[in-house]
Structure I
Amino acid sequence: MRSPFTAAVTAMALLATTTTAMAGSPGKTTLIFDLDHCISAALKAAPELGEAQADLDLTASKLQEAKSYRYPQADVLALFGPAPGAQRQDITPTINTDKAFTSHNLTWFTSADLMVTQPLWTFGKITNNMQAALHGMEVDKAKKQQKADEVVLEVKKYYYGVLLARELKDVLAELQDYMNSGRKKVQDLIAHDVPSGDEMDLYKIDAYSGAIHKYMAEANKGERLALAALKARLNLGDNVEIDLPPERLTLDSAPIGDITTYIEQARLQRPEFRQLKEGLAARAALVDAAKSNYYPDIFLAGIVSWAYADKRDRIDNPYLSDRFQHAYGGVALGLKWHLDFGITGAKVAAEQAQLNRLQSTRIYADAYIPLQVRKAWLEMKEAEKVATATKAAFMSAKKWGAAALANFDFGIGSSRDVFDAVEIYGKMKADYFQALYNYRIAQANLDYAIGEQPSVLRH
């Protein structure tokens with residue numbers, strides 16, 4: 001059966017959080033980053049935010065496109081090619097209707113037609129698409145914020161993982177000191193033929209020390225890997241290493257707030273709620289834009305047409321129009337109405353389906369996000385209680401060990417009492433730091449769940 005002390009050492013080693021990459025090497029630049037600096041650097045380097053910004057830029061271009069439909073549009077058609085020659089006498093004093101066409105009578109012509117249209121009333125086509133694009137931009141801004149929140153949460157987990165690994169290394173080093181002191185004490189007792197001196201105790205100490213060395217190596221590995229994860233997240237070069245300033249895992253001095261307050265904060269701050277709100281507005285505008293296709297477009301048009309052909313006389317007569325030789329212009333009020341049999345209705349139904357889908361997503365978010373907040377809040381409360389209990393436990397175990405050691409020195413106690421005290425002390429102290437780590441991770445999850453911005457972004 002495995003000793004409780006060995007189990008405690010094993011547990012402490014397994015608590016280290018591991019991730020990706022490596023850091024720290026002689027001859028390279030080492031940067032000391034606290035949590036705020038890590039968050040700032042990670043947000044600047046995060047490729048996810050670059051992708052989110054590209055989506056935002058795309059939506060901004062759609063908004064600009066929708067706005068541009070309010071302005072005049074011009075269509076120009078220019079032609080150059082052959083045309084039959086024609087003389088004025090062919091229609092004076094009477095129109096010659098049987099004039100033969102011969103290829104040697106061909107000439108060339110050039111023409112240009114310009115039509116400028118200014119929308120006057122589109123029954124919502126332009127304004128609804130503008131509204132949809134405007135709300136779409138807000139959706140993409142919220143998505144970008146969500147990505148940033150995910151990066152911040154990831155950085156916090158790596159950062160606190162480093163702190164946990166270091167705390168566990170300190171505990172292991174402290175336990176090793178106990179083993180070294182115990183070995184020296186038992187060796188002195190054996191050397192002086194004191195009855196309480198037993199070589200079996202040396203074997204136990206050697207076995208425990210071996211386990212401590214093994215798990216110390218694993219704790220060192222966990223620290224290096226957690227630091228490497230930060231370096232990878234910060235996208236630092238190969239010639240740059242990262243380290244953290246001296247810092248301990250602690251509980252916040254401020255009490256944990258009320259769950260109702262946190263849920264209300266989530267509804268106000270969480271980017272997913274903003275995405276849903278703006279997304280619903282954008283989808284509703286798209287439904288209205290699709291419905292506006294049932295109606296015509298009313299516009300003002302300006303027309304200029306010019307053509308010239310060699311070997312063709314120009315005829316100035318409002319009853320006659322020559323495609324190859326003319327010049328005229330004018331303005332008109334126009335109406336354009338596209339009628340179809342079911343196409344517009346299908347597009348309206350498709351946009352309405354997307355709107356309905358988003359409304360269902362909102363119902364899910366209304367239930368899930370408060371649950372996420374409550375879970376993180378309960379984990380914080382639990383970790384706080386465990387930290388308080390385990391701190392009292394390992395402090396008592398330390399006193400117990402001191403008393404057991406004193407009794408052992410006087411020959412009225414057994415080595416078993418000392419080993420039991422050290423086992424409980426090591427396990428409870430490891431559990432204490434694990435609880436502090438759990439508290440910090442739960443706090444990070446709660447900040448994410450309520451959409452709380454890190455202090456570095458609030459300044």
Structure II
Amino acid sequence: MSNPPLDAGLVTRLRRMLGEEGLLTGEAALRVYECDGYTLEKARPSLVLLPATTQEMSRSVELLHKAGIAFVPRGAGTGVSGGCLPADIPVMIGTSRMQRIRRVDIDNRRVEVEAGVVNLDVTRLVESDGLHYAPDPSSQAACTIGGNVAENSGGPHTLKYGVTVNHLLGLELVLPDGEVLQLSREAGSGGFDLAGVVTGSEGTLGIITSATLALVKTPQAVATMLAVFPGVLEASRAVSAIIAAGLVPAALEMMDALVIEAVEAAYGFGFPADAGAVLIIELDGLAAALDEQCVQVTEACNEQGASEIRRADDPRERALLWKSRKRAFGAMGRLSPSYCTQDGVVPRSALPQIVERIGEIGRRYKLRIANIMHAGDGNIHPLLLYDENDPEEVARVLDAGRDILLACLELGGSVTGEHGIGIEKTELMPASFGPATLAAMADLREVFNPRALCNPHKILPSDRHCVEVTRPRPRGGG
């Protein structure tokens with residue numbers, strides 16, 4: 001795709017409209033925006049726009065559309081598939097200044113917030129009313145609602161409560177030509193569920209500027225348990241055993257020995273030094289039912305060889321346990337200068353097989369691979385450890401990551417559970433979907449984004465010969 005040069009007059013009009021803090025130029029300022037959490041690819045925009053209102057967003061997009069300038073939306077940049085990589089895209093438009101709480105409706109359990117509001121702040125806003133916002137990505141203290149909707153984010157409590165789209169009541173969307181749409185998912189709204197279509201579209205259909213979210217009642221009681229196993233295979237089998245017992249935990253998370261080593265050094269929870277894997281099992285609901293459910297969980301874990309099972313004694317211990325899990329990615333820096341987070345899904349019953357395949361792939365490519373999983377829904381997050389200053393090792397990481405995702409497909413799963421396709425996995429889309437399905441997706445995108453100016457090169461395979469990014473080419477034709 002060829003982009004016209006940024007006209008000085010256009011930049012002047014944008015600066016006059018957005019103010020100095022709403023328009024960023026210069027190498028130092030732009031370097032911050034050269035990648036998201038997927039650091040294997042980097043490319044720097046020529047200009048970053050930070051509108052503070054929907055009107056400013058709409059007018060900015062309209063001016064870029066008229067000039068034929070491509071742009072990429074960006075939230076907090078916590079994504080890990082390159083969804084906001086400005087590859088061959090001169091302008092980035094961020095939503096970080098759009099932080100207003102537009103409406104809080106406790107009686108009807110809903111809240112309308114702008115795209116730049118941080119996920120965790122939604123719960124903090126209503127927790128005194130006994131409510132919370134259920135989707136809780138591991139990055140929830142930093143990630144923002146607009147990006148959550150764009151990626152259809154999940155989190156540890158997805159097993160029971162579902163992902164973002166299950167808690168979405170409506171959207172405000174700025175189309176790639178600047179037009180503003182109000183898209184409702186309210187009961188009885190009628191028509192097509194366009195808000196559902198936009199959710200998970202990774203910024204390829206327009207820019208989300210606000211969302212109306214459903215709130216849920218905070219459970220009466222919570223029981224958080226830690227089960228320790230000799231290895232990942234035993235822990236994987238325990239996951240199926242817990243579900244087979246008729247239980248639906250609020251969360252069912254797994255960490256292997258490498259992850260345990262890192263988080264114990266970082267947070268000092270007290271994980272056993274010889275643990276091969278642990279499960280974090282959280283049950284919630286009526287207090288009267290939890291003791292019996294904990295007994296059932298204990299029995300299921302013991303049958304699969306658990307060496308230790310404990311229940312968090314108080315809110316402080318529970319909070320530290322969840323801190324160890326949710327900040328595990330950051331703790332990995334204690335083991336390796338760099339890591340690449342993969343994201344795939346397998347049927348829950350296939351967890352033991354994918355664990356074995358990941359081990360084989362790690363040995364084949366001579367890489368250390370740590371494993372974190374939303375195990376209850378089969379969503380795996382292998383962490384491939386490497387040194388980004390070693391090009392040959394980076395190439396092996398890319399090949400290994402591709403092989404892990406292909407193994408997920410072979411086992412009846414998918415190449416993403418919550419991190420999206422972005423720019424990282426476009427080459428795997430033909431392995432995931434047939435030509436007719438991919439063509440239908442492309443046709444749908446063209447309805448919203450006919451000039452392909454809004455976040456091009458993402459999700460669907462395309463001719464990327466003109467895209468210059470700092471990525472080593474994988475070996476083996478991957």
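Structure above, values below:
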{"quantity": "Entry that produces 2.36 once Cα Rg over 2.2 N^0.38 Å, for residues 79-350 alone is calculated, selected from I, II", "calculated": "I"}
{"quantity": "Winner on relative contact order in percent (Cα under 8 Å, 6 or more apart) once structures I, II are ranked, highest first", "calculated": "I"}
{"quantity": "Identity of the structure behind 2.0 (criterion: distance in nm of label points 7 Å out along Cα→Cβ at positions 151 and 231, calculated), options I, II", "calculated": "I"}
{"quantity": "Mean count of other Cβ atoms within 10 Å over residues 143-150 - structure with the largest value, from I, II", "calculated": "II"}
{"quantity": "Label whose coordinates, when Rg/Rh (Cα atoms, Kirkwood Rh) is calculated, return 1.35 (choices I, II)", "calculated": "I"}
{"quantity": "Value -22500, calculated as helix-only ellipticity at 222 nm (-39500 (n - 2.57) for each DSSP H run of 4 or more, over all residues; to 500), assigned to which of I, II", "calculated": "I"}
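Read-outs: derived from the displayed coordinates by stated rules, not from any lab. This is a predicted model, so every value here is computed, not measured. Cβ atoms are built from the backbone, for glycine too; each structure is taken alone.
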